[in-house]
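What follows is calculated from the coordinates using simple rules that are stated; it is not laboratory data. Bear in mind that the values here come from a model prediction, so they are computed numbers and not experimental data. Cβ atoms are built from the backbone, for glycine too; each structure is taken alone.
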Structure 1
Amino acid sequence: MSFTAEVKDELARVPPVCSHCEKATLAALVRIEGTLFLSGQGAYRLEVSTDVPSVARLIIKLLHELYHLKTELTVRRSVLHKTPNYLIEVPAQPTLAEALRDMGVLSEEGLELGIKPDLVDKQCCTAAYLRGAFLGSGFIANPRGDFHFEITVESEPLAEGLVALMEEKGINARIMQRRSSYMVYLKSGAAILEFLAFAGAHHCALAMENERVIKSVRNDVNRMTNAEVANQAKSASASVDQIFAIRTVLEAHGMENLPPALQEFIRLRVTYPDATLKELGERANPPLSKSAVYHRVRRIEQMAKEAKS
């Protein structure tokens, strides 16, 4: 099961907080996943489809309990994806038009483009509406990869309405047009976690947070390893340069003509070619600070430069 399906399965089982929450969830589902057909003067029929069985059960349950509508279920199997698809058909019936107006799908002027304010009066109903929106067309990438979250809708006012509902809860969402539809998306892992927690997918939020922590630790380890490798490469390169400088100085002056401090550094560097300056200082007798060893390196390099010129 994909992570999107896991989230939808958990959200479909979230119990309502108040008596209007279920209406808000159903309204968002019908707005986003429903297809409305005009089958005569003022007569409508509705189709809603989903790939998640628990979401299909929820839609049928709410249509029956809230509006006493007759429904027909058809299970189709995708040849391409080898997964079932559930088509819920609501045939033309006398109470359907009024139910659609109550859900904010229809208005007195025709199709409702935004979100009916009555549906999201309370915070719990706002959460229920966003829950229904994700159940309809939501997608969330596996948290082991890149963080990505989106809800696709057909109208810009509806997209703007979803963004506004999220902003009320401090969740910063954006809109991107994709052909004839609009994508409400989140890219931040923290924002996605906030949405899941607010909508009620607490178990999936916890699973995502665990993956987020693992990813953060892995990134920190990789950064430390890369930094260590870079430092070792830098030290090795510096050691090679110092040995070449030492060879030039010895050819020009001879070991016996050099000051004791430089002789000691040369012996240490040749004996321990992979050691850092700090490690060379610790091996000196008496021990030297890194600054003191670096001073000897600069003197050797200066002598080598003078010898070449």
Structure 2
Amino acid sequence: MDAAVLSFPLTPFDDEGRVDLAAFRSHVRGQIAEGPGALFPCCGTGEFFSLAEDEYEALVTAAVEEAAGAVPVVAGAGYGWAQAARFVAAAERAGADAVLLMPPYLVETPQRGLVEHVREVARRTSLPLVVYQRAQVKIALGTVPELAAIGNVIGIKDGHCDLDQLQRLRLAAPPEWLFFNGAATAELQARAYRGVGVPAYSSAVHAFAPEISQAFFRALHSGDDETVDKLLSGFYVPLVELRDRGTGYAVSLVKAAARLRGAEVGPVRAPLADPPPEHLAELEALLTTGLALVGATR
């Protein structure tokens, strides 16, 4: 996972709002076929916040079975530590390789509280934990040794895009720790993150257009700046501009794009809402442009 696109699969729901495991398995198989560095089911893109524990365990189990050891499966978990620990226990029963520990629900915490939160989850599992800093959670430099002392903490996913802070954290961390670019539409910042030694990133685009995501990754890591710029200006920047026009679009726009590509992923669950027709039309045009750009680079 040192230099890779990380796949964050969607969670399909049927017309009654129930988890559609068959559609999920199909979606995951398609994701794995494109060669991501790891699979992250039931995270933000997978609507973790809307899942019951039994649904979560079934989804992670399905992801592990479909991956069959081909790629690591890192399940999302979050809320307060008592709830997070229950989800982590479910991920462990399901056979996940690790857990992405998302920020505690709602509250802002002092650093000592954050460390204790991670410690409480970690002491209840043998699974490795990647701590996700975003929103109200930002890890101070002095907190790194305390997190490193928790034996099963193995890295940090960053969603703040504060590269000065991230560089300091990376240099202070144990050399074996993993660091991931977790910015929204991470491709826009991928060059900068790579410059501070963080080449792996989560790609929401991979969930609906893996051929665009992988083409961008190949261009970036082969030094093909012309293709990188074409994909950024022609597809990624307009996609972000559209994403920023709707609340919750970091998930609902991604799911809508997957439906436009023919994936049976269904609607988003409340409290999210699907995009209106005018935004879907713009999204469909963007997909056509992005796929054409990829075709022109082959």
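For which of 1, 2 does relative contact order in percent (Cα under 8 Å, 6 or more apart), calculated from the coordinates, equal 15? Present the calculation step by step, with values, prior to reporting the outcome.
Details: 1: 15; 2: 18.
Computed on structure 1.
When Cα Rg over 2.2 N^0.38 Å, for residues 191-246 alone is compared over structures 1, 2, which one is greatest?
Biggest value here belongs to 1.
Work out the source of 30, 18, 13 here, i.e. which of 1, 2 gives that when Cα extents along the principal axes in Å, for residues 151-198 alone is computed.
Details: 1: 30, 18, 13; 2: 33, 17, 14.
Answer by label: 1.
In terms of FRET efficiency 1/(1 + (r/R0)^6) of positions 23 and 263 (r between Cβ atoms, R0 = 41 Å, to 0.05), which of structures 1, 2 is highest?
2
1, 2: which one has Kirkwood radius over Cα pairs in Å, as calculated, at 24.4?
1
Kindly point out which one of 1, 2 the value -14000 was derived from, the read-out being helix-only ellipticity at 222 nm (-39500 (n - 2.57) for each DSSP H run of 4 or more, over all residues; to 500).
The value was obtained from structure 2.
Given that Kirkwood radius over Cα pairs in Å, for residues 47-230 alone, derived from a single structure, equals 18.8, which label among 1, 2 identifies that structure?
1
With distance in nm of label points 7 Å out along Cα→Cβ at positions 39 and 207 derived from the coordinates and found to be 1.6, which of 1, 2 does the value describe?
Values: 1: 3.8; 2: 1.6.
Clearly, the read-out refers to 2.
When FRET efficiency 1/(1 + (r/R0)^6) of positions 215 and 279 (r between Cβ atoms, R0 = 41 Å, to 0.05) is calculated for each of the structures 1, 2, which structure yields the highest value?
Greatest value across 1, 2: structure 2.
Among the shown structures 1, 2, from which was the value 0.45 of FRET efficiency 1/(1 + (r/R0)^6) of positions 15 and 175 (r between Cβ atoms, R0 = 30 Å, to 0.05) calculated?
Computed on structure 1.
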